[in-house]
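Just so you know, all these numbers are worked out from the coordinates, no wet-lab data involved. Keep in mind the model is a prediction, meaning the values are calculated, not measured. Cβ atoms are built from the backbone, for glycine too; each structure is taken alone.
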Structure 1
Amino acid sequence: MKPIVYLDNAATTQPFPEVIKIITEEMKCSYANASSTYNIGRNAKSKMELTRKYIASQLGVSSAEITFTSGGTEANNWILLTAIKNLGIRRIITSKIEHHAVLKTIEKLAEIYPVEIDYVTFTECGDISIESIDYLLSKNKEKTLVSLMHINNEIGTILNLNAVGKLCENYNALFHTDTVQSIGHFQLNLTNNKIHFATASAHKFHGPKGIGFAFIKKGLKVKPLHYGGEQERSLRAGTEPIPLLIGMKKALELSNNNLEKNFEYISKLKEYAVTQLLKFIPTIVFNANSDKKNRNYNLLNIRLPISNEKAATTLFKLDLAGICCSRGSACQSGSNKPSHVLDIISSKQDLNFTSLRFSFSIFNTRKEIDYLVTQLVKLTYKAD
């Protein structure tokens with residue numbers, strides 16, 4: 001039987017065994033509606049609020065500032081819409097390499113509402129220019145929202161949250177950051193970094209799919225994305241999925257309790273992958289310097305000396321070999337279109353070659369890296 005080598009952890013992660021176990025247990029005993037008044041309903045409500053308090057404590061915020069959602073996409077849509085409709089935002093500063101949950105939402109909102117969009121500039125390696133943010137904030141006095149992701153999910157660039165937060169404070173702008181790739185991987189204090197909005201998805205840190213949360217700073221008068229019951233302080237209607245919430249809490253506990261150990265293990269695994277790839281495929285290129293230490297520790301975006309026309313068959317052949325990876329965001333990996341991120345930061349010449357994204361987790365091993373390199377060598381030098 002062929003091995004399964006899962007190297008697409010930026011797309012989603014394998015749940016921790018402890019998470020699967022606790023969700024199964026909670027589905028048996030926490031099935032009651034948390035809005036009900038009888039005992040098992042109150043117990044479910046209590047577990048939900050303990051989850052909220054734990055998440056808040058890990059982020060340096062109050063529990064009233066955490067609202068549960070189905071994940072990052074819903075949370076990003078909600079924050080961007082309510083910023084325009086309810087908070088008077090008339091200008092958004094963002095980048096063209098945001099996740100589509102932000103980028104496409106902003107583009108659509110600009111078609112409906114009187115909001116101006118300004119895009120920051122980059123270095124040639126995909127780092128966002130802090131000077132560009134400063135300039136854009138200074139040139140216009142409209143009420144502004146800065147919306148920039150903390151860690152890019154395709155090339156691993158890391159935004160200086162503290163620097164952007166201070167700029168937003170100086171210019172009286174609101175700051176929204178998609179932290180889907182960083183919560184559960186880094187220790188974040190949203191208050192110290194002067195952030196007004198942040199989003200997360202449990203399935204990015206070995207929790208269940210279908211659950212996440214939004215951080216909304218106290219005092220910002222937001223309205224619901226959809227209407228119904230009075231759950232989540234009337235901000236997010238719908239019966240709360242208590243087992244998923246408990247699973248998210250367990251995943252975050254396991255991740256945050258082992259941040260240093262996980263960072264060291266995965267960083268060394270990535271370094272090993274870089275060494276082996278350079279050894280056996282000397283012409284390989286790491287897009288946006290994704291091999292460097294100032295990039296996310298679990299991600300490599302590589303460019304192979306294989307024509308882009310063969311990219312689809314390259315992924316197919318890797319799949320046949322049991323290797324799971326992508327050309328970019330999982331949200332578009334079923335498409336033949338190149339990554340919108342690489343399309344922005346790469347030259348036309350570079351786009352003529354096949355790029356692949358590999359993202360690692362604590363479940364990966366050096367043996368799997370060796371197997372990956374062997375398969376890539378075959379594809380590179382026997383691409384036909």
Structure 2
Amino acid sequence: MKILVINAGSSSLKYQLINMETELTIGKGVVERIGSKGSNLKQINLETGKQIEINRNAKNHNDAFTMLIEAMTDKNAGIIDDLSEIYGIGHRIVHSGGDFDSSVYVTEDVLDKCKKNISFAELHMPAHISCIESCLSLMPDKPNVLVFDTVFHATMPDYAYMYAIKYEDYEKYKIRKYGFHGTSHKFVTNEALKYLGNPQKSKIITCHLGNGSSIAAVKDGKCIDTSMGFTPLEGLVMGTRSGDIDPSVVAFLSEQNDWSAARGVEYLNKECGFYGLTGHSDLRDVASLYNAGDKKAILAANIFAYRIKKYIASYYVALGGLDAIVLTGGIGENSCFAKKLIFDGLECLGIKIDNCKNVKRYNSDIYEIQLDDSKVKILVIKTNEELLIARDTKAIVSDLNK
């Protein structure tokens with residue numbers, strides 16, 4: 001059973017074909033520069049090592065999907081012999097708009113709701129919808145499933161997701177905390193629970209740390225709070241995002257610079273975070289400068305770690321205790337520098353990192369880095385959002401075929 005996983009961006013289309021009997025990726029590829037000159041596709045068959053590249057302009061996602069089909073079924077370097085091998089197609093969708101609380105099979109009504117929710121993620125949603133429509137047109141016999149970034153956080157109680165704004169504005173515009181990185185948080189939560197022996201009761205904090213970062217409080221496998229909000233801007237300090245900030249700053253900067261409100265939000269999303277403080281958006285560069293004694297890099301790293309400590313402490317209280325903290329994402333999985341900064345000072349909560357385990361290299365997708373007397377486990381888990389999407393797709397399509 002093979003599932004095709006699609007992640008469509010505004011000018012790109014990433015894909016993986018996963019064998020669900022082994023849960024291993026057979027092949028993967030990406031189409032870049034969609035809608036502009038120089039579009040190209042690159043694909044690798046992970047079983048044979050054979051690669052294929054197609055250089056052809058793709059005016060839209062329909063053209064890109066046509067290239068994808070051509071590459072996947074290429075007689076020499078493809079990853080399947082025929083499209084009939086594909087059991088279903090799973091799409092990563094950024095925003096549910098609060099209309100869905102689980103992954104869903106694509107129907108006309110579902111697609112209409114997605115179109116209605118374009119305003120929640122204007123950069124991503126049109127691309128998602130275009131790619132879904134391309135799949136329905138070019139592979140009409142294949143069931144499509146939507147897996148939303150926001151759905152894992154749909155279990156938050158109202159007092160956690162509501163903002164203290166006029167209630168009629170919440171009802172009219174659906175302004176509330178939605179949370180993001182849900183596929184990653186859900187995947188590592190499931191893996192952590194399996195690792196811990198599938199306890200009936202559990203209190204876990206999951207930390208997806210990368211260029212974009214978010215934290216979730218997960219009780220008995222369900223999210224009760226998360227750091228990102230109405231958009232991915234709220235919460236932690238990130239590569240180019242400011243994270244939590246007084247909203248009046250937007251008005252102040254807009255007035256001082258004669259900006260529109262949209263320009264002010266763009267500034268907070270694209271020109272702040274590590275980049276705004278140091279001129280570098282990658283924590284690896286910040287770490288190098290930090291170790292060289294650069295004052296701005298030291299400040300940026302300390303702000304980053306301090307913000308995470310505050311969220312961990314607040315979620316410790318919200319959960320009423322803590323069994324484990326999960327680290328994932330590019331920073332969470334790989335940056336020993338970040339992990340040491342984050343956990344130094346959390347000993348008062350019984351959270352103690354083992355610095356020797358932290359710097360050790362592991363040949364495993366899940367391992368522990370806490371001291372033996374730590375009251376809380378610190379788990380590093382390699383995330384796999386594509387596999388989560390494939391699992392949801394398989395389950396839904398299998399139900400359809402019963």
**OP:** Give the label, chosen from 1, 2, of the structure having the highest value of percent of Cα pairs over 27 Å apart.
**Re:** 2
Original post:
In terms of mean count of other Cβ atoms within 10 Å over residues 102-109, which of structures 1, 2 is highest?
Top reply: 1
Original post:
With Kirkwood radius over Cα pairs in Å, for residues 118-173 alone computed per structure, which member of 1, 2 shows the largest figure?
Top reply: 2
Original post:
distance in nm of label points 7 Å out along Cα→Cβ at positions 70 and 190 was computed and gave 2.1; which structure, 1, 2, did it come from?
Top reply: 1
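For distance in nm of label points 7 Å out along Cα→Cβ at positions 62 and 182, which of the structures 1, 2 scores highest? Working shown, then result.
Working: 1: 2.4; 2: 3.0.
Between 1, 2, the highest calculated value is found for 2.
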Original post:
A value of 23 was computed for relative contact order in percent (Cα under 8 Å, 6 or more apart); which of 1, 2 is the source structure?
Top reply: 1
Original post:
Among the shown structures 1, 2, from which was the value 4.3 of distance in nm of label points 7 Å out along Cα→Cβ at positions 22 and 294 calculated?
Top reply: 2
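One of 1, 2 was used to calculate FRET efficiency 1/(1 + (r/R0)^6) of positions 214 and 318 (r between Cβ atoms, R0 = 25 Å, to 0.05), giving 0.95; which?
Matching structure: 2.
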